1. Comparing structures P, Q by Cα Rg over 2.2 N^0.38 Å, for residues 30-101 alone, which one has the largest value?
2. When you work out FRET efficiency 1/(1 + (r/R0)^6) of positions 86 and 214 (r between Cβ atoms, R0 = 41 Å, to 0.05) for each of the structures P, Q, which one comes out largest?
3. Assign the value 85, 39, 36, calculated as Cα extents along the principal axes in Å, for residues 134-349 alone, to the correct structure from P, Q.
4. Out of P, Q, which one gives 4, 17, 25, 23, 16, 10, 5, 1, 0 for P(r) over Cα pairs in 10 Å bins from 0, in percent as computed from the coordinates?
5. Given a value of -9500 for helix-only ellipticity at 222 nm (-39500 (n - 2.57) for each DSSP H run of 4 or more, over all residues; to 500), calculated from one of P, Q, which structure does it belong to?
6. Which one of P, Q has FRET efficiency 1/(1 + (r/R0)^6) of positions 246 and 334 (r between Cβ atoms, R0 = 41 Å, to 0.05), as calculated from the coordinates, equal to 0.80?
7. Matching task: 18 is the computed value of relative contact order in percent (Cα under 8 Å, 6 or more apart). Pick the structure from P, Q.
8. Out of P, Q, which has the highest value for distance in nm of label points 7 Å out along Cα→Cβ at positions 110 and 342?
Structure P
Amino acid sequence: SGGLHGVGVSVVNALSERLVAVVRRDGKVYRQEFERGDPLGDMEIVGEMAEDDHTGTTITFLPDAEIFEELEVDAATITQHLRETAFLTKGLFVKLVDERADGKTVEFHYEGGIRDFVSHINEAKDAIHKHIVYFEGETEQGAVEVAMQWNSSYQESVFTFANNVNTIEGGSHLSGFRSALTRTLNAKAQELKLLKKEESLDGEDVREGLAAVVSVKLQNPQFEGQTKTKLGNPGIEGLVQTTVNSAFSRFLEENPQDARAICNKAIAAMRARLAARKARELTRRKSALDSSALPGKLADCSIRDPAAAELYIVEGDSAGGSAKTGRDRTYQAILPLRGKIINSEKNRINKVLSNTEIQAMITAIGTGIGDEFDISGLRYHRIIVMTDADVDGSHIRTLVLTFLYRHMRELFEYGHIYIAVPPLYKVKLGNQEFYFEKESQLEDLLVRERFG
């Protein structure tokens, strides 16, 4: 247990049909057994420790089937948690044995600690500078450890932890890290005369392509939010801020080549951000001046109530023609896309916004994107991505969903995004028609028809 709620393993005990604790210490082996939280007798000494025995505690528990519908433990979740723990505790040796999978064993041991964590994050990416930035600091407020390295991608991958608990929602340590990072890189870029006087980097610029781990250790952590994954201790923000300001400035001074590469990456992001802003402004002006600003390829519906309207995003003009023929034009609109759209995960926003198919989607949906997203402009309450049931169709669907998720995420949160699942096969037997999503379903039917 990460101790998020201050109750630790006692909840595991209460929610288990059976729990056995075995402790090896002071040369003896102690054992106590529980059933649904209640002890079955007193703790007992069951033996002496062998000379080669290690001290420690072994907990064995069986989740209560009367409480949990699903008792299967997800190996991937456990593996990820143990890997993170090994990264965060330098030198710790962790061994996971899955007896359900014929004793499959995974071991984790990282002498580099969170440096190795950053290397793991960047494993499939191209780092833009040689050295991983690493530093630590400590005051009466607690201790902080930071490792980071920039890569050539356009996405930010920052992970924060407090006492080894993954603070998914961030908190005071993340705020301190972000503000110090922005301030330090602005100062360095100005010092290197890479920025004009009126220019400045913002937070998104300096964090583009950043892989970082921020780990703090402190007494009495205060976790906030519904899921208790946000750190609330105000004093830790100052500790992280001061440490990053000082240590990162020193790193940039001692590694001029890395400093220039990092600053140039942030400046390129800034230029792209400004270009994207101009592109959005141009799109808005065009929409305001041109009453027929909707994309020409859009076959719109006649209804003007967004709550009753549907937009089908389809693959290619031929599919668009079929969809237009079969639709109810009262409330169903069709937007055909030509070919595979640009990958918004691998390209900067200014390049993404210059793509014709992306522009057509933005205009048709009507909400704008990013910081300028406005749900009140939504023209259709059901946006349905409908592509072919083949590999190319799956790829196009993924590209469309990636763009919508990255730049119009609220559409997912409000439940406006749908996927049409077209059949792979249509089979006609006499007067009956069958639709199948999978080849195996077709094979089953053929076997039944042939052999009864």
Structure Q
Amino acid sequence: NWTIRRGTRVKLEDGTEQRCTFDDGLYFNAGPARIPSHHQAILGYCREFGVELQVEVNSNRSALLLNERVNHGRPLQQRQVINDTRGHVSELLAKAINRGALDREMTAADKERVVEFLRVYGDLSPDLFYKGSTRSGYRALPGAGDDEGVARDPIDLRLLLDENLWTSVLFEDVFVMQATMLQPVGGMDRIPAAFAKRLHSQIRLGARVSEIRKLPDGVRIVYYRAGQSTAITAAYAIVTIPLPVLALIKNDFSPPFRQAIANTAYDNAVKIAWQSPRFWETEAGIYGGISFVNSETRLVWYPSDSFQNPNGILLGCYNTGDDAKKVGRMPLADQYACSRIAVNNLHPGHGAELLHPVAVSWQNVPFSMGPWVHWPEGPSADYKLLNRPDDRIYLAGEHLSHVNGWQEGAMLSAHRVVRQISQRIRTAAA
């Protein structure tokens, strides 16, 4: 959880260093930036701690899709791609039903009802053709008097079948991306700040763990702080350190436990943010949401706060996997350049208005070394092993949950470990 503001220093393991120069009041959620409404653990803490929330506009039909093979490389509004796809598919299915292709699967009454549903669902003409729909928007908006507006012509189905459009079209249907999404007012770091306010002196900032050792009746942790080495002991330890970092800390874990930690890979992720005049609002009518580009930067993410203000923070890149590995290895100037190009391709002429870039490659962030765990084939035997204690040492984090990559997963994992330790103590005392 990392919110970057004016004055924040961004020093990465690759030796690069940036200092944020955004205007006061602007911020960039470099880490988590949205909370699904079904993530009740983190929302419960927000409620209990008084962290004010606002809607995060995760999906916006006015946002754009850009694919060089479609529409002569010009961006399309998502409403048109989504609704034209729906219309064409509805037409095909309605025709297939009426031609008897599904006679074995459906009764005559069911066929009639499904066709009627498809007529409404796809906005088909009475003869079951998709001839376009005002759901897809207008070439010229309706106005006053006799100005009826001009509806858009439908996109040819063959163009909509490009596989690079599918993920974008279906993005908002992914369970963790469905509305309503939320964000803390003023930045995601309002959540850890609320924890810090309640924990006070129990938090030791700037403490770098150097050793994790077992004792006959507990654990011993050694850490460096302000140049001094300090050792503390406890009956149990809950270790939430990301696994790539934990693998580098001296320890006496059991060999299988240590090997499972070493085996676990983390993903790559890069975010690049800019301060900019809000041209996406004033010229494109885009208020929040995400536009998708068919390039290594993947998307442009519009702010959901402070609508109609002069300036905002525009995310000009958020990628993962091999794209993030590639972009993260570029010199900073090249990272900024590819992000600026992506924004300019979506919003021609506005790339030059982008100011004060900040790039964060999570695989290079100290004490993280990756954004989240990457289980290539789902949780493995290593996952199961690390979810069990190694004597009195317990691990917790998003990497040990089925909600990995989200704050919710980290909290649920921590809650689980606390319950395990509590049960262990009660059992021992019985």
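1. Answer by largest value of Cα Rg over 2.2 N^0.38 Å, for residues 30-101 alone: Q.
2. Details: P: 1.00; Q: 0.10.
Comparing P, Q by FRET efficiency 1/(1 + (r/R0)^6) of positions 86 and 214 (r between Cβ atoms, R0 = 41 Å, to 0.05), the maximum is at P.
3. Working: P: 70, 45, 29; Q: 85, 39, 36.
The read-out comes from structure Q.
4. Among P, Q, the structure yielding 4, 17, 25, 23, 16, 10, 5, 1, 0 for P(r) over Cα pairs in 10 Å bins from 0, in percent is Q.
5. Q
6. Only structure Q yields this read-out.
7. Comparing all candidates, it corresponds to Q.
8. Q
No value in this document is a laboratory result; all are computed from the given coordinates. Please read these numbers as outputs of a predicted model, since none were measured by experiment. Cβ atoms are built from the backbone, for glycine too; each structure is taken alone.
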